[in-house]
Structure P
Amino acid sequence: MAKKGEQKTKSAPPKIENRKARHEYHVDETYEAGVALKGTEVKSIRDGKASLHEAFAYLNQGEVWLKNMYIKPYEFGSYSNHDERRDRKLLLKKKEIREIDKRINQKGFTLIPLKLYFKGGYVKILIGLARGKKQFDKREDIKEKDVRRELDRKIKGSYSVNL
């Protein structure tokens, strides 16, 4: 119990990101989808115990599924705890599913998860239609990032305020 004058601070739910995805792929379009989860999975995600690193999405009979997303079993769960890497259904509108289906059937496109977060109490996932990068594209991105970082350092060091 909090002492008088102290307040309990409620921490914000975590945002679980797939940072490697932006390095490996050119993301053309993004879609926000709901995720069909069990109760213990939601509790584990609230604790920040999930990973999108090896996950990918695919279409199966007009539905979008997420495969290989890791959610650690809930510590205080019972015998009905969830499987760590089960396939999870993504909840999208039919129009969005048709658009995704058209684009995936084109050569070189894939569907990857970018971010997992809470929105209004519901778990949402940001998925992106993406094309794989070549090695030279990755090198160019690293070079641009280094140049931006160097410019920021120079600007920060040379800026002074005269009072």
Structure Q
Amino acid sequence: MILVEIMINNLQSKIDVDQKLEELIRRTVELALNLEGVSGDAEVSVALVDNDYIHELNKTYRGKDMPTDVLSFPMHDIGSKSDFESNEEVERLLGDIVISLEKAKEQARAYGHSFEREIAYLVVHGVLHLLGYDHETEEERKVMREKEEKTLQAFGLTREESQL
């Protein structure tokens, strides 16, 4: 059984972060790692921020002058999931996920589903990036979307029914 240490840091004050939301984040990280077959202990940090904060991170690290919904900062350049599986040094510390709660709320409204589903989706997306997945090509995008939806469905957060 995998032991996951998940640190959640609320670095914003615009949207209330309660114990239910933190538990959703923890359970989503654990489920995503389990569905990906990650074994051994793992550590993931999740920072909850506002649009201004993620905007600055985007400018600094990606050269993009805009806020986005989620950023992932893998602790190691592992390249792909197969590299992750064969590299014991990355078994523990996976990296950081940064989520704009403001952007998540905007997107939940725009897509017509719950805030909880949007947060879970962004967490899964971030975890997959930490494991070496990307969406630069159409094929990579398809693989990530299938994995994201599979995880959300396992959680009961489908597009039609988005409540826990």
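For this structure, a couple of remarks:
- Origin of the value 29, where relative contact order in percent (Cα under 8 Å, 6 or more apart) was derived from one of P, Q: P
- Looking across P, Q, the calculation of distance in nm of label points 7 Å out along Cα→Cβ at positions 105 and 137 that yields 2.3 traces back to P.
- Given -9500 for helix-only ellipticity at 222 nm (-39500 (n - 2.57) for each DSSP H run of 4 or more, over all residues; to 500), calculated: source structure among P, Q: P
- Entry that produces 2.1 once distance in nm of label points 7 Å out along Cα→Cβ at positions 17 and 121 is calculated, selected from P, Q: Q
- Origin of the derived value 9.3 (mean projected area of the Cα convex hull in nm²; candidates P, Q): Q
- Distance in nm of label points 7 Å out along Cα→Cβ at positions 73 and 97 - highest-scoring structure of P, Q: P
- Test item: Rg and Dmax of the Cα atoms in Å, for residues 49-144 alone calculated as 14.2, 41, pick one of P, Q: Q
Each value in this text was obtained by applying a stated rule to the coordinates, not by laboratory testing. Owing to the predicted nature of the structure, the values given are computational and were not obtained by experimental measurement. Cβ atoms are built from the backbone, for glycine too; each structure is taken alone.
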